[in-house]
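Please treat every number below as a calculation from the coordinates, not as lab data. The model shown is predicted, which means the values in this text are computed figures rather than measured ones. Cβ atoms are built from the backbone, for glycine too; each structure is taken alone.
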Structure I
């Protein structure tokens with residue numbers, strides 16, 4: 001994954017994150033109340049909350065993590081420009097796939113109620129962790145070619 005691809009994908013995904021957040025803030029509350037009114041409450045940290053409220057928060061979490069990692073993808077694009085390291089493409093792919101699996105699964109899970117998708121979300125989270133670890137590795141051990 002080269003610098004331009006990282007920067008472009010990061011910018012597009014960040015913009016889509018803003019759209020998803022706006023959608024959650026202005027359109028989903030009523031949808032979730034209608035869809036999940038009859039659903040059993042969900043337990044969060046030992047407290048039962050309405051399913052509609054839980055799913056709205058989960059959707060917002062997907063948008064939030066998408067934004068963080070879209071910006072991380074842009075950071076990787078900048079790192080590619082400043083130094084050579086095999087870590088950068090790995091980190092970029094981890095962030096991109098993490099967004100697709102973590103945020104994407106949360107979006108689809110909350111909109112459809114297909115709870116089995118909850119099993120995919122942690123895989124995206126692990127990819128985020130691997131991506132950040134790879135960035136740390138690249139910063140420590142990457143070959144610098146440009147002095148900033």
Structure II
């Protein structure tokens with residue numbers, strides 16, 4: 001069993017977080033500024049996977065408050081399918097990212113991060129919250145992409 005790489009997919013900036021294969025350490029990784037539908041984002045994702053022992057890609061799905069798809073979640077699902085084609089060795093899973101940005105902001109405030117630095121770290125901390133929530137839920141692989 002390998003580690004997990006999580007992505008908080010954005011239209012202009014995407015955040016990343018990872019955990020090791022033993023699920024001991026979770027960490028936010030630097031965000032990347034690239035259009036959400038670009039090959040540059042997929043290239044970056046491929047590099048992150050190559051640098052780590054990863055067998056799961058966790059993609060945050062921006063569902064609405066009732067757990068239903070939104071126009072944005074459809075775009076994210078399209079990206080996830082492209083990622084799955086490009087990285088066929090990975091299991092690609094989706095997880096509801098509803099409220100992760102708010103939780104990330106609160107986590108950054110708790111850690112005493114300055115307001116300016118919080119803006120820079122927000123997307124990757126949202127990926128970190130997504131990853132931790134998914135792990136705490138027992139790592140379900142129920143959302144089809």
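Some points to look at:
- Largest in mean projected area of the Cα convex hull in nm² among the labelled structures I, II is structure I.
- Read-out mean count of other Cβ atoms within 10 Å over residues 50-57, computed value 15.8, structure in I, II: II
- Source structure (of I, II) for Kirkwood radius over Cα pairs in Å, for residues 34-81 alone, computed value 12.9: I
- Which entry (I, II) yields the derived value -24500 for helix-only ellipticity at 222 nm (-39500 (n - 2.57) for each DSSP H run of 4 or more, over all residues; to 500): I
- Set I, II, criterion distance in nm of label points 7 Å out along Cα→Cβ at positions 2 and 18: the highest-scoring structure is I.
- Answer label among I, II for the case where P(r) over Cα pairs in 10 Å bins from 0, in percent, for residues 42-121 alone, calculated from the coordinates, equals 16, 35, 37, 12: II
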